[in-house]
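Chemist: In structure tokens below, several structures.
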Structure 1
Amino acid sequence: MPDLDVLKKMAADSAVAQVLDGMTVGLGTGTTGEFVLLALARRIQEGLRITGVPTSEHTAARARELGIPLTELTGPIDIAIDGADEVTRGTLHLIKGRGGALTREKIVAQAALRFLVVVDETKLVDVLGAARVPVEVTEFGWQATARRIGAKFQRRDFVTDNGNYILDCAFGPIQSPESLADTLDHIAGVVEHGLFIGMSTEVHIGGSSGVQVLTSSTTKWGQANLSPPPSS
């Protein structure tokens with residue numbers, strides 16, 4: 001099996017190839033996001049003109065190092081490109097947040113006209129839940145919030161860019177991600193969770209035989225292979 005970094009780079013290059021001159025691009029956080037940044041930097045050196053919206057302070061600093069111009073998020077953006085911890089076949093639901101930036105990542109993904117996900121083939125699953133679900137919670141009363149969540153968890157030993165904690169929660173196989181997401185959304189103290197439901201426009205998967213691109217009938221565009229409207 002090829003090195004996973006090779007597969008991630010292949011998938012990142014495939015997704016970044018869809019970035020057009022003049023676009024505003026959401027920039028993900030994490031190990032896969034690094035390959036996206038490198039691919040964008042190469043294209044900028046070749047003459048591509050874009051502006052990036054970073055999803056973390058780390059990504060912002062790295063983008064500046066690579067010469068990627070940045071802006072703040074003030075409204076809709078053209079495209080966001082980010083990694084994922086798990087992706088389900090068919091629905092393309094995601095678990096994200098291993099990089100600790102899930103709240104900002106979801107804000108940027110929701111603002112994007114197109115949300116492209118970049119993964120290696122080991123991240124494709126039939127049912128979510130082998131990976132823990134990151135849940136960002138307020139520092140105040142976090143133990144009470146954890147009890148309400150009701151799952152075994154590990155609290156990360158750091159504070160997010162938003163000043164909160166992250167609990168990595170083990171729910172086991174998640175038969176209804178929609179129901180779990182709704183439950184977490186209604187728990188006071190939960191800032192955001194790593195279940196990205198029906199948000200992926202397409203997923204670029206690096207594998208031993210090349211890059212496979214999957215689209216979903218359950219994204220916000222409403223049907224498979226439907227191109228998003230042009231940005232204004």
Structure 2
Amino acid sequence: MTPAADSGAPALQAIAARAVALVEEGDTVGLGSGRAASAFIEALGERVRGGLRISGVATSEGTAALARRLGIPLVAITEDVELALTVDGADEVAPNLDVVKGRGGALVRERIVAAASREQIILVGPDKLVTHLGERGPVPVEYVPMGEGLVLRRLKALGLRPELRPGAAGAPFISDNGNRIFDCHLPAPLPDGHAARALEAQLHAIAGVVGTGLFLGTAARVLVGHRDGKVDELTRGGTP
């Protein structure tokens with residue numbers, strides 16, 4: 001199934017419509033990767049065909065191809081480009097709006113685009129809401145292939161259980177940046193935002209690691225779509 005294959009589902013249509021209504025004339029918009037982001041991109045493409053003038057920055061090669069097919073003009077992040085907002089999906093969302101991303105493999109570019117934006121908006125279904133990060137799956141860690149042995153040893157020393165993400169025909173998965181990903185299973189879900197930030201710092205301290213799926217404090221709001229078309233909006237509070 002392609003990321004946009006079921007983007008017509010009522011929940012996805014509803015959150016995509018709510019998100020696309022936030023885009024204004026002249027905005028530069030970060031275009032996320034995955035199923036929910038693809039629904040947003042398709043809705044944005046309809047507005048562009050209707051005369052809305054915006055530009056987009058893609059977080060993956062797949063997203064770039066979808067945007068071009070829909071007629072959304074793409075630009076690079078230059079020194080002078082600040083994005084109005086980025087709309088993306090997530091794999092897990094904690095109550096404080098910390099999220100896990102990257103199980104689709106675009107985590108590094110997603111982080112760059114989010115950092116270049118004034119606001120990051122996350123689109124999910126209720127199944128992605130968790131009490132603690134790490135409840136539903138691993139934390140992806142992208143690394144430079146040369147450092148694989150060192151990264152593996154350091155991840156295990158942190159008590160994690162890393163698994164090399166497989167790609168096509170049994171070969172390792174290769175990101176759009178030419179790197180590999182370890183999916184790191186936690187010994188237990190992270191109890192709070194402070195524990196998540198401590199783990200993030202430990203992961204980034206490993207030579208060869210270029211990004212993690214812990215997106216902490218980046219989401220300004222989360223739109224949660226339900227099957228009946230209802231959308232809940234969650235906004236960030238002040239506590240990690």
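Chemist: For structures 1, 2, calculate mean count of other Cβ atoms within 10 Å over residues 37-44 and state which one comes out highest.
Modeler: On the way: 1: 18.8; 2: 26.1.
Structure 2 comes out on top.
Chemist: Please state which of the structures 1, 2 yields 0.60 when FRET efficiency 1/(1 + (r/R0)^6) of positions 117 and 157 (r between Cβ atoms, R0 = 30 Å, to 0.05) is computed from it. It would help to have the intermediate numbers written out before the result.
Modeler: Working: 1: 0.60; 2: 0.30.
This figure was derived from 1.
Values in this text are rule-based calculations from the coordinates and carry no lab data. Remember, predicted model here, so these are calculated numbers, not experimental data. Cβ atoms are built from the backbone, for glycine too; each structure is taken alone.
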